[in-house]
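Any read-out appearing in this document is the output of simple, stated calculations on the displayed coordinates, not a laboratory observation. Here the structure is a predicted model, which means the values were calculated and not measured. Cβ atoms are built from the backbone, for glycine too; each structure is taken alone.
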Structure I
Amino acid sequence: MKPYFLDSEYPNASLEEAYFHVIPFPLEETVSYMGGTAKGPQALLEASGQLEKLVDDHSEPGLLGIHTTDAIECTYTNSIQEVFSKAAKLVNRAFRQQSVPVMLGGEHSVTNASIQAITKAYTKGEVGILQFDAHMDLREAYEGSPFSHASVMKRAVEVGIPLYQVGVRNYSPEDLEAREAYKVGHLDAHALESMKHTKEGFTQVSLPESFPKKVFITFDVDGFDASLMGSTGTPDPGGLFWWDAINLLESLTQGRTIIGCDVVELAPNPLLHHGPYIAAKLTYHLMGLIAKRNGLV
């Protein structure tokens, strides 16, 4: 039997009864360095069986029901957009049921499916994206593809979805120009490092008041420091450690509801089994945070 998310503790809830719709999306189309993201969702699901039922505040988001869908079939006839459209239908189905889509990548371009779904289900500017990442992903195209992992956030801002970036520590002129042009808010890694050592720490952090009250979280696991997360295509130094990420998620989502999330760019390494486990624990923590922010616990 295929693994379901946290199948060691919960049965795979029916689609109609589940608050969380886990959507495995094993896309590996535009990877530009080390590969392996096609195996990310499976590895994360397998690792989730080692999690406990309770998250850090001792709540149990699994009680709200978790349904793991079949993995998105990533073959196409003419364009990769066909694959994004298939995934977007599952995201929209969750929105229609007032459930929360939790997408598991796959490379970061899988977020194109959620961008497509958001623009269909919500009015312009109603939802903002909170991005944790080592990179901005704001290029118009990369290696010839406008649907590259390095261009996914450009696809979001150009259709009017507000964006706030956390943990970035790699820069290109094109990324910086787009960030300025689209007025993208940000807390880059060097600023976070300085902030972490102040008396207030990350408690002083918040999204701008003008940022939408509904938020979609996209978490590229290379946002973590390379020493913590080596199971990704570009493990990068100077990133977030576990409690950095958790505390920032807590602070930045205060006063918001969370309509969905994804965890992307996991590229499992058989010698580093902690990577999929960390990604699985992050995913379950996000479910707990979503339940709290959405008033269900």
Structure II
Amino acid sequence: MLEIFLKTLPFFLLIATGYLAGRKGFFPQEATAWLTKFVFYFALSAMLFRFAATVDIERLFDPGFVLAYLGGSLLLWAVAFGAAMWRKLPLDEAAMEAHTAMTGNTGFLGVPMLVVLLGDQAIGPVLMVLTIDLVVFSTLVTLLVTAARQGRITPATILPLARGIAGNPMIVSMLAGLIWARLHLPMPAPLGEFLSLLGAAATPGALFAIGASLAGRSAERIGPAIWLSSAKLVLHPLAVGIAAHLMGVEPFAAGVMIAAASLPVAGNVYILAHHFGVAQHRVSTAILLSTAASIATVPVVIHWITKG
């Protein structure tokens, strides 16, 4: 257990470094926004393309894996949504809370950390989790919030959403990499070195940006945020773990799925909440609390997975 904690500690120390730089004003929020854009559009995209281009595409898509992750995540989504409706929250707030409870920081934290900790075999499962989160659940919450605001869903709603998904650099880079792998194209040495060099900036840049962005958040709406953080860190990995067991998912892939589900709430959830003006304080606090608590919870999950 101590060995796993020490392996995960450098990742969280990078987050803490970014947090301290932001809190001290050395790294202002404007700088954080530009660093995040660099990571999102360049460094992380290069890393995802390189990973996808070298993955065994014949073994990538596992229907059982997809159904297990979707089933477990949808179950938690429904529980969180039901809990919000029981508290008599409006539909748009209930949808945002449900989205917060099951959307982990797979892109900025999971991709670099899980591949390092679990090995290159984790690339395929992590990419599948990231794709499902970006395509299925981001679409779901957007449609529900829009329906709650407008009373219906129209083509005018769907077309911008489709363009946003198609233009997401993480999706574009993964898709381009998978096409490269499917065509069995060789990777020229200069291109491989370029992608490795640029992609190497993704891990420190993304983790530093996570910490710096947390420095600008205040802890408000503590009660709901604690519930959402607990759902994300505990109930989500439990739900997908049970689903993976019932679906007979291969043990290593199931472990990667559970590890990805144990990650803290993703920062892009706040971007959605801010864009729609829905539940911003509780989402922001859930990101802050879940990220802080994950320092202790993620090593426990990784330890359990690596010990079989």
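Below are the figures for this structure:
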item	result
Relative contact order in percent (Cα under 8 Å, 6 or more apart) - structure with the largest value, from I, II	II
Test item: log10 I(q)/I(0) by the Debye sum over Cα atoms at q = 0.13, 0.23 Å⁻¹, for residues 164-243 alone calculated as -0.79, -1.11, pick one of I, II	II
At a computed 34 (percent of Cα pairs over 24 Å apart, for residues 76-211 alone), which of I, II	I
For distance in nm of label points 7 Å out along Cα→Cβ at positions 84 and 108 computed as 2.1, the structure of I, II it came from	II
When mean count of other Cβ atoms within 10 Å over residues 92-99 is computed for each of I, II, the largest belongs to	II
Among I, II, structure where Cα extents along the principal axes in Å, for residues 68-139 alone as derived comes to 33, 33, 23	I
Given -9000 for helix-only ellipticity at 222 nm (-39500 (n - 2.57) for each DSSP H run of 4 or more, over all residues; to 500), calculated: source structure among I, II	I
Given 0.35 for FRET efficiency 1/(1 + (r/R0)^6) of positions 172 and 268 (r between Cβ atoms, R0 = 25 Å, to 0.05), calculated: source structure among I, II	I
When Rg/Rh (Cα atoms, Kirkwood Rh) is computed for each of I, II, the largest belongs to	II
